[in-house]
Structure I
Amino acid sequence: MRTKIVAGNWKMNKTYQETKALVKELKHAVKEIELDNTRVVIAPTFVNLQKASKMTKNSVIEVAAQNMHQAASGAYTGEISAQMLKSIYVDTVILGHSERREYFGETDELLAEKVNAALDNDLEIIFCFGEVLEDRKQGNHFKVVESQIKHALFHLDSAAWSKIILAYEPVWAIGTGETATPEQAQEMHAFIRELVAGRYMSDVAEEVSILYGGSVKPSNAQEIFSKNDVDGGLIGGAALKVEDFSAIIAAI
């Protein structure tokens with residue numbers, strides 16, 4: 001049975017004080033939710049990772065990083081390595097987010113290097129991918145997603161996939177208020193699972209969790225999560241509000 005996951009990407013939001021308050025509230029809210037085969041993950045900004053990690057140590061909430069550099073160390077001003085994350089007990093990292101691709105020029109080839117570095121340090125990866133609106137309108141969305149997954153992940157052996165979580169995020173639905181219909185989400189998630197099955201054994205495809213990200217909110221979460229191949233969500237703005245995020249967790 002695939003693990004259900006609700007992950008909150010906080011992006012560049014929340015000060016140290018605000019992070020403490022939000023984590024405290026979220027810990028209390030999650031206690032009231034019956035979690036059955038479901039993981040809850042939050043990804044604060046780098047400067048607040050250690051505090052969040054300490055605060056969630058004895059709770060069901062896990063902490064992930066939003067990014068990492070591919071090198072182990074060196075003259076890379078402002079960057080963070082996998083070993084640094086491990087040293088503060090952060091065991092999961094988000095890679096490939098559309099904002100990293102768009103604003104910081106991250107390519108599939110670079111992401112393959114980051115994936116390798118994360119796995120070399122026994123980090124779990126939430127790997128993001130998805131098409132822009134133009135690709136969707138032109139009918140190229142399947143080709144774009146296939147290319148992103150193949151070039152960044154298909155060099156891995158099947159054993160490595162125990163550390164991979166996939167997150168489909170149609171770029172046109174991130175922070176826009178637009179959302180793929182549950183049917184569109186299911187169609188793409190089924191395609192992704194078939195793609196993985198075609199490269200690896202079918203059991204690898206059946207076991208990998210595939211999350212949907214793109215303006216998920218309490219009002220649409222249950223319908224999206226009800227689809228067979230949707231195993232949870234990577235949540236943006238709604239993850240910054242305890243009431244909304246806890247409602248999304250409960251919806252799964």
Structure II
Amino acid sequence: MTEQPLISIVTVVFNGIKYLQQTIDSVANQTYPNIEYIIIDGGSTDGTVDLIKANEANVDHWISEPDKGLYDAMNKGISKAKGELIGMINSDDWYEVDAVETTVNKYLKNPDKRIFHSDRYDVYPDGEKKVFAFNPSVIKFKYFAMTYNHPSMFVSPKVYKEYNYNTSLKVYSDYQFTLTSYLKNKDQFTYINKPTVNFRLGGVSGQIPLKDVLKESYIARRNSGMNLFTSTIAIGCKLGLEIIKFVLNRK
């Protein structure tokens with residue numbers, strides 16, 4: 001390992017011209033110098049490709065071609081990455097300026113770890129930002145919701161050699177990846193106690209119907225290695241929580 005290991009960052013995008021420049025700038029302006037930046041475009045028709053071309057000085061590799069969705073594009077990006085760690089930053093989101101430097105410093109002190117993650121800033125439509133902190137509760141993670149911040153993760157390619165994102169899921173494949181990795185070896189995770197990424201609310205995950213959420217979350221848990229009983233209990237917990245939220249919002 002060198003003192004400045006190569007870090008790969010992958011952005012997947014489809015018709016994302018509205019926010020992509022901010023994402024690219026957040027990578028280009030990192031305080032850490034040794035970065036490989038990859039953009040995987042799904043065949044955009046809104047000017048995204050022209051924007052990527054205009055930023056080629058800050059992009060090491062890009063392609064634009066039809067794909068099977070978000071997670072297929074992520075898998076493509078991973079296959080092209082050469083870094084010691086791989087980060088995923090979608091075209092709606094952006095890094096804090098020292099995100100990579102902070103992660104590398106943690107990595108150099110913990111070279112045996114394979115997944116580095118942090119807190120994030122949730123960004124609301126009016127521009128307000130609030131910290132969304134990692135919740136270490138195993139019960140919440142396994143039975144209720146994703147507690148890790150996937151956009152903050154930098155992952156060793158050794159992990160990805162054993163795992164591809166499930167392209168049959170629309171929004172729960174990152175949860176399946178995280179849960180699978182946790183159940184296999186929870187000690188491979190290392191937490192960075194600060195926000196390193198900005199996550200814009202209102203994406204695809206907020207638009208999927210509840211029945212599809214329940215279905216995908218069940219599939220993700222079963223694929224991750226949770227048994228039938230615990231996976232079913234988790235669905236009951238999620239459904240019960242949604243019912244409570246609905247009742248409270250009616251009052």
The value 0.99 for Rg/Rh (Cα atoms, Kirkwood Rh), for residues 43-154 alone, derived from one of I, II, belongs to structure II
Matching 14.6, 34 (Rg and Dmax of the Cα atoms in Å, for residues 187-226 alone, computed) against labels I, II points to structure II
Value 5.0 of mean projected area of the Cα convex hull in nm², for residues 27-90 alone was derived from the coordinates of, among I, II, structure I
Comparing Cα Rg over 2.2 N^0.38 Å across structures I, II, the largest value goes to II
Note: distance in nm of label points 7 Å out along Cα→Cβ at positions 67 and 219 at 1.8, derived from one of structures I, II, originates from structure II
The highest value of distance in nm of label points 7 Å out along Cα→Cβ at positions 139 and 163 among the shown structures I, II is in I
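Readers should treat all values here as calculations from the given coordinates under stated rules, not as data from a laboratory. As the structure is a computational prediction, the values presented were derived from the model and not from experiment. Cβ atoms are built from the backbone, for glycine too; each structure is taken alone.
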